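Before anything else, here is the set of structures, which you'll find just below.
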Structure I
Amino acid sequence: MESMRDIKRRINSVRNTQKITKAMKMVAAARLRKSQEMVEKARPFFNKNREVIYKVSRYTKDYTEHPLFLDSGGKRHLYLIINSDRGLCGSYNVNIIEKAKASFKPDEEISLITIGRNARDYFKKRDYNIISEYINIPDYPDYWFSKRIGDELISLFKERIVDRISLVYTHFNSAISQTARMIPLLPLTALEGSGLEENKKLDYLYEPSADQVFDVLLPAYINNILYAALLESKASEFGAVMTAMDSATENAEELIGELTLLYNRARQSAITTEIAEIVGGAEALK
């Protein structure tokens, strides 16, 4: 059995760790609130952007002939993987990596663009072809950061360096629920009405023309998808950190209880031994 001093030292160590996990949980909760607000504000903007593109597409000659819609049928597949720079977030990083690996097909030529240190380190150690890497991602990414990535993806696709591009990210459901997703990004699939009423086909006037407006909106649409995915991933990361730190705090509390019980047993044993020695000494003096 451990000595009372060793047990007391372990209790103090766990209690100090518990203070850290509590503080990390509070920080993550504060960041989550702000990040969640940004996600909720971005979703209507993204939906409106898609609605406008759909309306404009109905006045173009044939939007499916646009370079971003053309499918070359090649096997060069680029995956954009959004991960975290930090750890201590439960299974958040593992779920993204496993989702990406499950999406890889053996007959494809896989290349990667990684956002976050964890994904970069994991795939670099396994000799994957990483075209670009982005680390030290801010807690609240702005639109221009996603635009820089979007411009790179569009350039790679238009120049036929890659034949298709997919996005792997984490969708934010709630603070305790996040879902790893893989969605095709390029080439774009046919635009759908998204619930718009077909009988309301108004006679819009586009300047300089519907085709030119459409050509400007499509890259913006790709950038909006990336921006929304970045916000969703960050909110998911903070939710995962908060949940992990809450579990760690509860586990520390349970461990402190077990160690306290062990300490009390050791102290009781020491008291019993001391009483026995006193009684034994008194009997010897008779």
Structure II
Amino acid sequence: MSRHPLASFFAIAYGISWLLWAPLWLPAFGVEGLPVLPFHHALGAAGPIAAAFLVSAQETGRAGPRDLLHRMILWRGRLRWVAVALFGPFVLLALALAGAFLMGTENVSLSGVGISREFPQFTAVGFLIYNIVSFGYGEEVGWRGFALPRLQSRHSALGATLLLTVGWAFWHTPLFLYRPGYVSMNAAGIAGWFFSLLTGAILLTWLYNESKGSLLVVALFHATVDVAFTSDLSTQALVNSAGVLITIWGLVILVLVGPRYLARHGKMVMFEGDAVTEFLYHEGSGTLTTS
């Protein structure tokens, strides 16, 4: 059993993802000719989910992976959070579109909503499913499913989110060598990107804690943000406006529910015994309530 499961998790997640991405980022160092597969960028999402299953299996045997699988389909009693995850980002995009229309500053077009410029062969539903399977579950089973509850057992929900965001941001390092949107960033752009990642992480922690550990909810939210904000809209300014709105949403949630729990009732922590069990932790009273 690993004495440092979080360190093992991040090392394995980085190693798998960066290795899978190698044919895409090694050309920046003059290494050419490695095979690039269709949808190759999405393969990197296998790192966090694989690391979560591997390290949890090492810790608890079958109990850890079984718990992760259970939380990947956890929806009973959580339908309102499923709805927030599915529709929230599109509501923000609609507000950005409405603002642009009312101000007359943009040539507003709805035809590209949900359609990817990178993958024009996908329908809106197909693109959503692609994102749920790849970066939705691929990342969130690791970041929120494995790392966040362990960090929340030692820190406030906001503190855990800050630490996780640093690790999450570092995972993206190879993308700055080959993804056009990342390669073109200057220092100010990187700072803005990190802040948007942080506010997105605050919303994901909030959804995770409010839904009592549902990985379905956070995977859906991750996927719908990707779909909504990479839609083939008329201008990048609309996407930037939606990004500002999601940042405001994250800050409003932080103010309303507070940094300690990032939820109304408590935070999800990991109780490690003979099996993996999730609890809602009420720090003020020192009590644990089963979820």
Structure III
Amino acid sequence: MFVSSDAIVGPASSFYISQRLRLHFVDWGSEDNPPLLLVHGGRDHARNWDWVARALRDEYHVIAPDLRGHGDSEWSIGGQYTMPEYILDVAQLIDVLDLAPLRIMAHSLGAAVSLQYAGIFPEKVHKLVAIEGMKIPDVVEKLMDRPLWESTRTWIEGVKANSKRTPRRYESIEAAAERMQEGNPHLSQEQARHLTIHGVARNEDGTFSWKFDNAARPLFPQRLNREMRAEAWERIECPTLLVHGNESWHGDPSSDGRAEHIAKSTVVGFDDAGHWVHHDQLDGFLDAARDFLRD
């Protein structure tokens, strides 16, 4: 059953500091319950978890950060958005709030960050649900295969071109929500509107633009290669649920050996779902996540 956005009781809004950046997170209370950290994907925001958080808040103390350059978090000074820095920000939040050992649920970029975090700090993660975080887009794969001088040149050209880019302005929330639905046709109008309301800021002329920093778009050239990422996955000690949509570009991690790098992994795929499984098949995803997260 889809939960109306009108029925969602909003969380408390808070901030913390990482690398001198003021980063935002939302807190769904219930501090007597075990902590559950929800980490969003690229060009997304913490409130994309609202339906999941509302469903799980009675069982867990739910906390969802806005990654640097996303949502209501500050944009990175100098425009640096690297995997180690995202991992640092998550590590800082977990330490500041004294959440470890904890459960983590994450999507896409956030899942990639969380999988690396669990490999770096295996003792701090009790259980992990990773929605499509083990495969990087083909454009990134191609960049990784190029010589460093070439990928660095591409990055510099991308940064320079991006600096001339004017953020798109939408005349209304509805117009921005239509663009949201173009990116994920599985979204209902109500879902798209809710995600858009929390994903845009009003400009001085009354139009709306997305909150995320466009400087995060160019792909930083010095990245963890496949072997290094796999080595981190092999250090993960906690039970890990790997979730994917059967209509997504991400693919099934059990079909190509990715899942084998995580000793205690379980893989589940969802029909009629793309990259955003927790939106496309909310009820089924919640059933699987609840069963997995429960001790």
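Listed values, structure above:
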read-out: Answer label among I, II, III for the case where volume of the Cα convex hull per residue in Å³, for residues 10-153 alone, calculated from the coordinates, equals 184; value: II
read-out: Relative contact order in percent (Cα under 8 Å, 6 or more apart) - highest-scoring structure of I, II, III; value: I
read-out: Structure from which 4.0 was derived, distance in nm of label points 7 Å out along Cα→Cβ at positions 114 and 162, options I, II, III; value: II
read-out: For -10000 (helix-only ellipticity at 222 nm (-39500 (n - 2.57) for each DSSP H run of 4 or more, over all residues; to 500), calculated) the corresponding structure among I, II, III; value: III
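Taken together, the values in this text are just the output of simple stated rules run on the coordinates, not laboratory data. Note that the structure is a prediction, hence the values are computed from the model and not measured. Cβ atoms are built from the backbone, for glycine too; each structure is taken alone.
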